[in-house]
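Before anything else, here is the set of structures, which you'll find just below.
Every number here is computed from the coordinates shown, using simple stated rules; none is lab data. Just so we're clear, the structure is a prediction, and the values are computed from it rather than from any experiment. Cβ atoms are built from the backbone, for glycine too; each structure is taken alone.
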Structure P
Amino acid sequence: MTSSLSVLSGLVVVLLSYLAGSIPFAVVVSRLMGLKDPRTFGSGNPGATNVLRTGNKTAAILTLLGDMAKGLVAVCAAGYLQESQGLPDWVFPASALAVFLGHLYPLFLKFKGGKGVATALGVLLAISPWLGLATAATWLIVAYATRYSSLAALLAAVFAPLYHIFGSNVAWERDTSVTLAIFIISALLISRHGANIQRLLQGKESRIGEKKKTR
């Protein structure tokens, strides 16, 4: 593939990754199941945790799986196309970042999206299954112990880059651009939890399964 065509094809793959990330599964699942739009109650966040506040665990699980799957599929597809079509090396990490940004700033929701926890997990699973599983285990342990979804997400975001740096034993996993993408994703995820951090410090954060507290 010629250089210019390769770059153009790479940009198309990255754009498609962003569009995949923009699919708002929280809104789609809620509409299909006759539930309230998750942007109109609780935290207003179009994500699985807020959908769970409806009391419908099935809807929350489907939202979680959908958000995770779009990250996993988009990045795996980008990796496959990069290898099979000879696309530039930046396509894989750029697509990983693009699908995550699609969830945070979705085209289909006027760029007002969720916090990206499930999508980030899908991205990490695509980069390395052990990395995704280690990060998921961190979330589960903290969430089980504290019942705070936000605290679990924050600690998982902190540890994910460390797991990647100290645990990667495959050369391409240690690629600087891949590492940088993981750091950016983690930093963005933490920044999206700013309000949660304040509520945690004030003891006002809602626990998993609770309705959002009135403040």
Structure Q
Amino acid sequence: MSSISIIGLGNMAGALAERALAGGNAVEIIGRDQAKAEERAAALGSATVGTAGAAPAGAIVVLAVPYASAAAVVGEYGDALHGKVIIDITNPISPDFTGFVTPDGSSGAQEIAKAAPAGAPVVKAFNTLFSHVLAAGPAEGRPLDVFIAGDDAQAKTRVSAFIESLGLRPMDVGQLPMARTLENVALLQLGLVAHSVKHTDFSLGVSILR
């Protein structure tokens, strides 16, 4: 199993923490609101609480903050992230849900990787799952698919093992530039919510026919 530090106190952070603990992983909760972080950890039962800005305890650090502050958060930790794998779950979607706030040809994950220190590979993952769907886990006997992208093969192997410990299925889509495609998938999901599905009780995955 893995040691995980989750930076953030939102719905996705909570869903990931709960599933990670259920999967036998060690979980550290980190948030700027120390009281809220301690409250979250107490509710989870066996999570520990870290200090914002201090070196995370986990070998895998989940960046579960809004994209607008993600690169700044990574920069704040700086070399304290060296040797750790950073999982970027953010979606840099514009406020009108029609595009992205990242530079043309880039992705949120690539921009975050620019802010990360050397020796802290970034892996895109979990950005195509709604928090309540992630919390519920496998549906109709099938594990949910978690698409991942990254340049470091060893980092992706570690993230894949973590995903499997959650009872989910990792699906490697390639190098880190493919994160832009995964962020487009998130935009696609919002389009489905607005125009056809009309709710968020769904996930996108792969059906292997042969």
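Quick check on the output: 24, 20, 17 is semi-axes √(5λ) of the Cα gyration tensor in Å, derived from one of P, Q. Which one produced it?
Q
Given a value of -11500 for helix-only ellipticity at 222 nm (-39500 (n - 2.57) for each DSSP H run of 4 or more, over all residues; to 500), calculated from one of P, Q, which structure does it belong to?
Q
Compute distance in nm of label points 7 Å out along Cα→Cβ at positions 5 and 149 for each of P, Q and report the one that scores greatest.
P
Where is FRET efficiency 1/(1 + (r/R0)^6) of positions 61 and 181 (r between Cβ atoms, R0 = 25 Å, to 0.05) largest, in which of P, Q?
Q
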